[in-house]
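Alright, structures below, take your time with them.
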Structure I
Amino acid sequence: MFFILLGAPGAGKGTQADIIVKEMSLPHVASGDLFRHALKNGTELGKQAESYMKGGKLVPDEITIKMILERIAQPDCKNGCVFDGFPRTIEQAKALDAALEKQGKSIEEAIYIEVPSEVLLDRLTGRWVCRTCQSPYHQKNSPPRKEGVCDKCSGELYQRADDTEVTIKERLKVYFAQTMPLLDYYEKKDRLFKVNGNQHIDSVGKDIVKFLKGLKQKK
C-alpha cells in the first residue's frame, strides 16, 4: 500500500508520518532525507542535486524522481511506503504513477492534512531549535522550562532563518500554488482523503490511521 502525505510547512507531516509508519508497518520515504543522504554520501544524484541546492534553486523533477525511484526499488518498499514531501508537482505525480504502474502497483491514497494559513503562520514563527541536539520547541505550544535554553542538553535555542514571518509567508504562498493542482489531481482519481490538521496531534493521527486501516480491511 503506497500512501502520499500532503500538507503545508507546519501542518505536521513528519509527526503524522511517524505515527502512520508505526501503525501500518510501512517505511517512511521523505524526499528531504533522501537529498541529505545523497549529499552526505556523495552519490551521483546527490552531486547533481547539490549544484541546484547551493544556488537556492529547486532540484529538477528528473533528478528528484530518479532518487525516489531508487529508494522504492529497495526491498523494504516491496509492500508499500509513506511518501512525505513527494510528489510536489503534477509532473512528479504522473512519473510516480507511471513507475508504480509498471510494477502493477498504484497510489492507494493521498492524505492531505488541512490547516488554516493563519494557524500555520503561528506554528512556524514560534518554532525554536537547539543548536546542539536539534530538539524542537515552540514558544506557545511546547516552550522550554528556561527561556532560550534546551531542556535536554542546556544548548542555546535559536530560530532558523527560514522561520521568520516574511520567509514563511513566501514559503506558504509557493506551497499552496504548487499543491492545489495536486489536490485536484488525486481528487479526480478518487484518491484524496482530507483530515482536519487543526486539532491535537493525537487526534489527527487517530483520524488518519482509522481511515487507512479501513482501506486495508477492504482489500
Structure II
Amino acid sequence: MMADAVYDLEKFDRKLKKYIDEERYYHTQGVRFMSAALAMAHGADIMKAETAGLLHDSAKGIPDTKKIKICEKNGIAMTEVERENPFLLHAKLGAYIAEEKYDVHDPDILDAIRFHTTGKPGMKPLEQIVFIADYIEPRRYKSSNLPVIRRTAFRDLDECCYIILKDMLLYLHSRSGEIDEHTQEAFSFYEEVHEDKRD
C-alpha cells in the first residue's frame, strides 16, 4: 500500500493566492487551520484536513459561465440546480483543480473538497471536518447559532453536521432558494442520527 502523500502546502498557498481575491484568501486560511484543529480533536489525518481546507475554494474565482464550460469540457456531471446556480459548481470544480493543477490524487481529500458546500449522507470524518470548518471558521459571523455550532464541532461531528444542515435549509427556505438534493439528503441522514441519539 502506498504511503499517504505529503504536500508542500506553502507552495500551494503561494499559487492559490494568485487566483482568489484577498477576502477569499483569508477565509481559506481560516478553513485550513480550522480543519487542522478539528482533525486534531477527532483523530483525523491533519495533513489531509489542512490540504482539503486550503484548496476547498480554489475554483471560487472562476466566472460562472466558465464554470459550466469547464464542467462540460471535462465530463463533470451537473444537476439542474447547479446549471441554474453555477456558483454551486465551485466545490466540484475545486476537486478537479486540486487534482489537475495541484497534483492531489487522494480520494479522501478530493471528496472533502467536492462535498464541502452541500454535504452528503454518511460523510466520512474528513468530509465532515471540511464541511464544518467552512461554516465555522473565525471570519464567519452571520449564523446566530455559531457559538453552539463551534462548541459542538469539537465534541460531535455528526451532531454538528445536523445543526449546520438544519440552519442551511431554514435559510434557503426563508429565501425561497433552490436546494441541492445532496443537502436535503444529508439533512435527512443526520436528522435520523440525531433522533437515534436522543432515543
Structure III
Amino acid sequence: MGVYDHVFAACYDRWTAASERAGLAARRREMFRDLSGRVLEIGPGPGINLRHYPAAVSELVLAEPERPMADRLERELARSGRPGRVVRSVAESLPFEDASFHHVVSTFVLCTVTDPERALAEVDRVLRPGGSFVFMEHVRADDPGLARWQDRLHPLWLRFGNGCHCNRPTPRTIEASRLEVESMRSDRMPAAVPLVRPMSVGVARSPG
C-alpha cells in the first residue's frame, strides 16, 4: 500500500465531480431505481453510489479491498445513515454464500480487478437465480484511433488511475461469462478525458 493509494482515495470524488455534475449522477440513479432486497456492490470506492440507492434496498453490503478506500467508505456509510456494512474483500473471492443476493452492482470496477473472468464467476455465484448484475464500466473504444491511444497510454494511465485498464474489452468478457446479458449499451462518460470516455452500461442475470 503506497502513498498514492491514500491520495487516490482522498481525491477520487473530486476528480470525478465534473462528470457527476454533467450527467453521470443521473445515470447512476437511473441504473439503481429498480433495485430492492439484498444488494452487494463490488469495489464501491469512497461510496459515490450510496446516495443513489432506493429505499427498497433492505440490506446493502459493500465489498471494497483497498484499505484507504474502505476507510473512507466506512465513514461515508456512517454519515449517510443508510443501513449497511463494509466487507474488505476482492471481487475475485467474495466471502458470501451461494445465491445470497438479489442484485450485484459494479461501477468502474472490472477495469481494475486482477481477473475479470473470475470476478464475474463470483458475481454469478453469489446472485440468486434470476438475480441481476447491474454494471457501468470503462471499456475499450470502438473507434480504432482512440483504441490505439488507449493502448499507447495504457502504462501511464494504469499508474495514474491506480490500476485502471482503460483498454479492456469488458463487454465481450461479460458476454462470454455464464451471466445472461439482458441489456447492454455503449455510452460516453461526460466531462471525462478521452481515454476513459467510452463506457458500457447494462444488466445481466444469473441463470441459477
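Some observations on this one:
- Entry that produces 1.40 once Cα Rg over 2.2 N^0.38 Å, for residues 47-166 alone is calculated, selected from I, II, III: I
- Read-out helix-only ellipticity at 222 nm (-39500 (n - 2.57) for each DSSP H run of 4 or more, over all residues; to 500), computed value -10500, structure in I, II, III: III
Values quoted throughout were computed directly from the atomic coordinates according to the rules given, and no laboratory measurement underlies them. All figures in this text were calculated on a predicted structure; none of them were measured in a lab.
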